[in-house]
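I've put the structures underneath this note.
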Structure 1
Amino acid sequence: MGNKKVKFSIVAPQNTKEVRLCGAFTNWEQGAIVMKKGRSGEWAAQVNLEPGEYEYKFKVDSFWYNDPTADKLTGNVWGTENSIRVVR
């Protein structure tokens, strides 16, 4: 089917130093993608993904956040939830 360009973004607090995109497609923290801050304060990254469902979270400085625009959420082994992006 081929890869699709998928944009991930989050608005983080003004004083945020770094945002990383961590997920099943990055081997979580090991291959986390450093996101870029835009002029509007939105942090974004673009990833090429095959169609499917992908679990992920944002690591804002040292805190984990779900994506408020995620397609859905699922429980994880830590007793919290991960965001899910569905790529069609």
Structure 2
Amino acid sequence: MFTSDGCTACHSISGQRGIGPPLNGVAGSRVPLTTGQTVVADNAYLTRSIDNPDAQIVRGFQPGIMSATIRPGSINATDTASLVAYIQSLR
């Protein structure tokens, strides 16, 4: 699903920075946001980031890029949970 949904176009799992932040090691880490806040990339954060990509933008990345491709709410809850589980497995 990570590949078929096109996530690999912007996110790497090797640590290499792309259009979007790399996803390996992100689960459970502290993520700096453009607002100056830092959040923990727990299941709730990862789910929110998939469901509403512009809700919390990682510092150094631009809003509107992921949401232009994946509209907020366009991935169903089952698929979102599967993607979150995959990202969790990349620790």
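Every number in this text was worked out from the coordinates using simple rules, so none of it is lab data. Just so it is clear, the model here is predicted, and its values are computed rather than measured.
Which of 1, 2 yields 27 for relative contact order in percent (Cα under 8 Å, 6 or more apart), as computed? Don't skip to the end; give the middle numbers.
Details: 1: 31; 2: 27.
Source structure for this number: 2.
Out of 1, 2, which structure matches 15, 13, 7 when semi-axes √(5λ) of the Cα gyration tensor in Å, for residues 27-66 alone is calculated?
Working: 1: 19, 14, 10; 2: 15, 13, 7.
Label of the originating structure: 2.
Taking Rg/Rh (Cα atoms, Kirkwood Rh) from the coordinates of each of 1, 2, which one would give 0.91? Walk me through the numbers on the way to the answer.
Working: 1: 0.95; 2: 0.91.
Checking each candidate, the match is 2.
Using helix-only ellipticity at 222 nm (-39500 (n - 2.57) for each DSSP H run of 4 or more, over all residues; to 500) as the calculated read-out, with -8500 as its value, let me know the right label among 1, 2. Spell out each step's value before the answer.
On the way: 1: 0; 2: -8500.
It was calculated from structure 2.
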